[in-house]
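So, here come the structures, one by one.
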Structure I
Amino acid sequence: MKLTDGQRLLLSELDPWLILALADAPEYWCKYIRDMQGGGTPVDPDWRAAGVWRATYSWGVAITALGDYMHERKRDDPAHKATLTWAEITRWVESMPAELRAEARRQRKVGIELVSRVVDQILAHGITESEPTLW
């Protein structure tokens, strides 16, 4: 499955250990992220300057405008800059080569210093050809 640049950027907002965990066992870790109902200020400087927020919904995760304190926005709400559903994350992981998923599993267990190389490979998986900017 191909991800848009916005979706890859949204995934990169997650902690590296969590990206490895998703690549290892997406069913479990999607539920974990959903149940935590986390959010926060994005790391990406463009998104930060735009005043958007990372939010978790029952259907997935999004970079979205502030103000949805009850997490009621639907996936297609125009306030979202980027979205990923749990099903899209799972399909994306399932499209990865088995050796990349196995490496993610190994790296997840060895410590944060070695994680970034595999996280970069995971995020690069499914890069699409040039797509329009999200805003």
Structure II
Amino acid sequence: MPSVEEIRADRPREVGVARVLLIVAVVLWFPILGYLYDSGSTGAAALAMFFVVFGSFGAVKGRQAGRLMVTIGLVLCYLFLLPYCVLGFSDTYLNGTGYAVMDIAAVSASAVALALLYRPNSNRYIRSVTVARQAG
């Protein structure tokens, strides 16, 4: 049976691409979050974004908990920021349309990343790392 390091050295490309897409999505979401919510109410959304980035690094290492953390974090981010994909186009703020386009790009990138994390190659990789870690 291969070791955890050997499995991680031969990880599928999907998990690495998913991590990059998730980081890009979070970077795109930060200015939108700062515009939509005041400093007192950004805590939950910022924490969800932290979980997305932190979980993406765990998913690359083959951890099921990392993938789950990304999924839950993205659901929370979608609750906070998905409506602005539509509402931003009718916003009177100078950059409202630009922020709506950024939000659409971030949602698209994160949705593709989430799909990549649940592809068969990614499932096999995470399952293999889990079995190798349990075997010792």
Structure III
Amino acid sequence: MNWWNILKRDVGEFFTTDRTRKERRQCEFHLRVAEPLREAAFGQDEAIWREYYEEVGRAIAANPNSVEARYLRSQAAQHWFETLRPAKPDPLFRDLERAWDRDLQFILTHFPDRPSETMTLKEARDMRTTYDRICRGIRI
């Protein structure tokens, strides 16, 4: 290993196992694949939205501790509930509702001290309020 690479790393990286590094790389790969789909997914096409949602879900499956992936999946779920949800009862409703609830709980519990530019704690709290309003019928 090159000495310069060792010096450039974050100190926490020295205490990370190879398995954890592999999970993080796999998660980052799925997030990069989902990135080009993001803009189109937040339109009116449910097929593209579903593809984006599943790709972000793969990122979470690769690294269950990824707050960013859960945050992106929560945004996608919020879009589906507010924009794409059909008028008649959909079997997808319960699955999305449960996943959205778990993601929001994880985000609000494990929100990083130094979040990336794409995540804000205020928006995560607003998503929780929206979840309560849409899925639980709680008016705040």
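Laboratory data are not the source of any read-out in this text; all were calculated from the coordinates shown. In this text, all values refer to a predicted model and were calculated from it rather than measured experimentally.
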Which structure, out of I, II, III, was Kirkwood radius over Cα pairs in Å derived from, given a value of 16.4? III
Have a look at I, II, III and say which one yields -14000 for helix-only ellipticity at 222 nm (-39500 (n - 2.57) for each DSSP H run of 4 or more, over all residues; to 500), as calculated. I
